[in-house]
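> In structure tokens below, several structures.
Nothing in this text is a laboratory measurement; each read-out follows from the coordinates by a stated rule. These figures come from a predicted structure and were not determined experimentally. Cβ atoms are built from the backbone, for glycine too; each structure is taken alone.
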Structure 1
Amino acid sequence: MPRITRRTLPLPGGSASGISMDYIAFDPRTGDIWVPAGNSGRVDVVNAATEKVTEIKGFPTAEITVRDRKRTVGPSSLTFGDHVVYIGNRADYKICAVDEKTHQRGVCGHIDGMPDGLQYVAPTREVWVTAPRDNSIRILDATTLKEKARLTFEGNPEGFAVDAPRGRFYTNLEDKDRTIAIDLKTHKTVATWNPACGEDGPHGIRFDEKSGFLFVACSARAEVMDTAHDGKVLSSIDTGGGVDDIDYVPASHMLFVGAAKAAQLTVASVDANGKLTVIATVPTEKGARNPAVATNGKVFLAHGGGAPLNDLAVAVPAK
């Protein structure tokens, strides 16, 4: 197995309650990891090479009640468009465009439900927004961020991936333990598959255009589904509990899974037949999840899952 070291990267504006994070992602055009930092009202931009942090301040926050507990929410999701980064905010239900280099904020759009995940869809120049609280996906014009369509489902959409060659959008219905394919133009659900994740359902999704493999995260494992053969599950690996979102690098055929409860990063390779093989397991910290992999091989993990932490976990492969 390759040798991987791990450490943490403090973010500014920490507090005793920690910085709440959800989705983070790597922008290969700029070499930056973008981190919506929730309750701090900031988006932190981390240079993957130098690890210098640039703060984008002034995003609204709000206090909400979740399962009888009060928590402060703010910017929590993002997706990369045409030289802009779209940021979703749970406080004001807005999605705003930010220039990926100057960090200047541009146009914003508003939806009437709390946004969760965002996905830029290049073939249609749209931003698709999952809103699981009202069982919907909102489709926004990528230029104006005005809502073009609202798709409703009998379940909570969770996770997102675009299949441009086949004209599909993939998501899960988390509470129904289903994975579905949606036609990008007609907006019809054209396939429904059973990942068999169990009561917690499936969470994050990544897609490999070349092979047609769909990587689906369950709470304590990851699996490969074959989109060309009715969503057949080709293989799976155990990862430890607390998995949410995942990351996949098509060039190396490597899957990265952070388990918040198990405090572990699992790195696996996938072969041409869809078989996953674990090549490394790395201890992290409780709450570390939702990895984002930079082109230099560093893996950055957000802290979530109730852990009161103020930094990113970083896994660095040995040279």
Structure 2
Amino acid sequence: MKKILITGGAGNIGSALASALVQLPETSVVIVDNLVTGTVSKIPLEYKNLVFIKADANSYHDMAAIMLSHRFDCIFHYAALVGVKRTLDNPIMVLKDIQGIQNILELAKNTGVKRVYFSSSSEVYGEPVEFPQNEITTPLNSRLPYAIVKNVCEAYLKSYYKEYGLNYTIFRFFNTYGPNQSTDFVIPRFLQKALKNEDISIYGNGSQTRTFCYINDNIELTTKTFLNDLCINETVNVGSDKEITILELARQIVKTTGSKSKIIHLPPLEEGDMTRRLPDINKMRKILNRELTTLEQGLPMLSKFIPVEN
């Protein structure tokens, strides 16, 4: 029996990961989430081999009690404050996530944990200096607290491996969208507006680019990494390499939904809206060994889950 801890398991990616892992043979999953941004409704509580504990990964007291009693084989540390606006509005709360990685690693090395999987972010690349963005060349030009914290957490993982031999895998997520993602984020927000025929607002002229990864691709990558002992002590970009501007995204969503929504331009954000994102996903492609889900495929699937009630 493999005992697995998922922190942040009531969030978009964490809950989808939990749903996949509980269906594997001989697994026991514990989800820890403080429900600041996650919700219980996303957790697959119908499975008997899953336990949810409301607790704060940034509290040593909370995590010590849980980890000492369960003795996990591996940990997916996905707990974090996320969302551009939320992290900009709460910079001190973002910095507290450094305590979270310290708690996890210190307790992991003393309780027999074999590997820690960490949800990092494309934000560690800051304003990019090369394309595509490769895992090896990581410029430390990030200025936002969220990006700095992810860089610091990555450094902790590498240091605990060097000092104590605690294995890790760092997943750098690039805009993963799916049914459990909050409408705080761009694709579900645009979809909800389009389905209600309301104006879609974008910041600036919309020329900033992003890539979007459907949740199924993310989860298949992470579960294969777990099951096949891949990417030990490595960093992996997890995303799509199909670049699209935010303006093109809005237009595509309007077209996909047959919406009457108009696209409205707001003043550019003062900070936090990087001009371009494009990951090198050679590692991801090798592991999946298939084509990734396109936006043309993913948007119709997601639109079925978007609430449109007033």
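> From 1, 2, which structure was Rg and Dmax of the Cα atoms in Å, for residues 85-172 alone = 12.5, 41 calculated on?
Numbers: 1: 12.5, 41; 2: 13.7, 40.
Going label by label, the one that fits is 1.
> Work out which structure the value -11500 belongs to, where helix-only ellipticity at 222 nm (-39500 (n - 2.57) for each DSSP H run of 4 or more, over all residues; to 500) was derived from one of 1, 2. Could you put the intermediate results ahead of the total?
Working: 1: 0; 2: -11500.
The value was obtained from structure 2.
> So, one more: As an exercise: distance in nm of label points 7 Å out along Cα→Cβ at positions 53 and 261, calculated from one structure in 1, 2, equals 2.9. Which structure is it?
1
> The value 0.92 for Cα Rg over 2.2 N^0.38 Å was derived from one model only; which of 1, 2 is it?
On the way: 1: 0.92; 2: 0.97.
Structure 1 accounts for this read-out.
> Suppose distance in nm of label points 7 Å out along Cα→Cβ at positions 93 and 205 works out to 2.4; of 1, 2, which structure was it derived from? Could you put the intermediate results ahead of the total?
Values: 1: 2.4; 2: 3.5.
Considering all the candidates, the number was obtained from 1.
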